[in-house]
Structure I
Amino acid sequence: MGENFPTTPDGRYFVVKGRLWRRSNPGLPADVKQALVSELMNARRDLARKDLDSIERLATRARVDGAKRALGERGEVWWRDGAPDFNRRMVKNTPYAEWFAALVQK
């Protein structure tokens with residue numbers, strides 16, 4: 001994700017509607033990433049089903065969360081320089097504000 005949206009200069013986030021979303025860990029081997037993305041998409045499709053009971057829905061949400069954590073999009077950050085996580089924050093309220101403002105003005 002993030003190919004069609006602006007990506008921060010450090011490659012950690014992409015921006016959708018002014019909000020930062022953490023990108024997947026670029027250090028994941030391609031085959032591992034593909035398997036995790038497949039699991040995520042399968043779980044999301046399952047969530048769209050109307051016939052899930054509440055227990056099945058909770059388990060499916062846990063699958064989505066597990067895949068996103070394994071991809072590095074949630075949970076512990078995948079970078080190791082000590083920089084804080086700004087996932088899901090409005091870009092205007094982060095150190096990326098100036099970069100994004102300049103991008104939008106182009």
Structure II
Amino acid sequence: MPNQSADLGRVFQALADPTRRAVLERLAGGPAAMSELAQPFHMALPSFSQHLDVLEGCGLVRSSKEGRVRTYRISPQAMKAAEGWLSKQRALWARRLDQFDAYVKEQNR
């Protein structure tokens with residue numbers, strides 16, 4: 001469980017950056033080459049490459065190289081793990097808020 005927690009932490013850390021979230025949004029439309037992904041961002045390619053390394057390192061994207069072109073595609077497994085964790089938290093807090101609501105109503109009688 002601690003290793004799974006660390007992996008999930010890396011996913012959320014990767015998602016915390018707006019550039020990386022924008023890359024994931026773009027990749028949701030299909031695979032793209034690094035140069036195509038970097039185009040809308042005003043940064044040097046090595047700096048942009050670091051963002052892709054973070055995304056690939058936590059499992060949110062995967063890449064393949066054909067000739068000189070490296071193509072990235074979204075990898076949904078890591079996102080599914082984050083979604084599962086968020087769903088559990090949402091259920092927990094919904095239950096706690098329902099209990100609090102019942103308590104407040106009982107106190108007001």
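No lab work stands behind these numbers, since they all come straight from the coordinates. What you are looking at is a predicted structure, and each value in this text was computed from that prediction instead of being measured. Cβ atoms are built from the backbone, for glycine too; each structure is taken alone.
Numerical summary
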quantity: Of the structures I, II, the one that 3.1 was derived from, the read-out being distance in nm of label points 7 Å out along Cα→Cβ at positions 48 and 80; calculated: II
quantity: Label whose coordinates, when distance in nm of label points 7 Å out along Cα→Cβ at positions 32 and 96 is calculated, return 2.3 (choices I, II); calculated: I
quantity: Which entry (I, II) yields the derived value 2, 11, 18, 18, 13, 9, 7, 6, 5, 4, 3, 2, 1, 0, 0 for P(r) over Cα pairs in 5 Å bins from 0, in percent; calculated: II
quantity: For -22000 (helix-only ellipticity at 222 nm (-39500 (n - 2.57) for each DSSP H run of 4 or more, over all residues; to 500), calculated) the corresponding structure among I, II; calculated: II
